[in-house]
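In what follows, structures are represented as structure tokens.
Every number here is computed from the coordinates shown, using simple stated rules; none is lab data. Remember, it's a predicted structure, so these values are computed and weren't measured experimentally.
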Structure P
Amino acid sequence: MRGTRKDPERTEIRVLLRRLPLAGAGVLEIGCGEGRLTRRIAGVARSVVGIDPDAAAIATARRLLPRRLAGRVRFDVGTGQRLPFGGGAFPVVICSWSL
């Protein structure tokens, strides 16, 4: 995986998998930054949308997205305060590194 090398042991995704129903789910990640965690979630989720207010970070996330994940992952500029999705659009919402 290209991009920032944080959590090379993949502890973060293992903990999320134990605590959240990610397998086969539609997931929204609020505050996705450059998409490091988003790409890992996409390995098990049905689909993932990552949003972040930083347009440059979203551009990087799009650039780093492997082609094999392109049909399941989308990155958009946005904030958690103004979500462009209807209620219940995502069974799982993650906001892990945004605070």
Structure Q
Amino acid sequence: MMIIVHVQIQVKPEAVETFKAATLANAQESLKESGIARFDVVQQTDDPSRFVLVEVYRDPEAPARHKESTHYIAWRDAVAPLMAAPRTSIRYQAVFPAEHGW
């Protein structure tokens, strides 16, 4: 069962570029994890201080393994002071396409 997590993040306007650099580094390392099928970083067009991370995991245990990774812990600690509000997340289960294309 694929798990999809949408993480909503609002950063301080002056921290957007720093946040993007740290987040892109985390995303690139995350894609090397066997449990991650996809890791997208998207930025809101009308408010560039808002981002959504779209994380697609191959199995229900993969999100917990991801949060134990060195690169995730480094990202979490680096971006915490850049946030304008606490990040939130919503977890989804893939209905279609279950694994097609991932």
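Observations on the model:
- Here Rg and Dmax of the Cα atoms in Å was derived from just one of the structures P, Q, and that gives 12.4, 35; the source is P.
- Comparison across structures P, Q (criterion: relative contact order in percent (Cα under 8 Å, 6 or more apart)) gives the highest value for Q.
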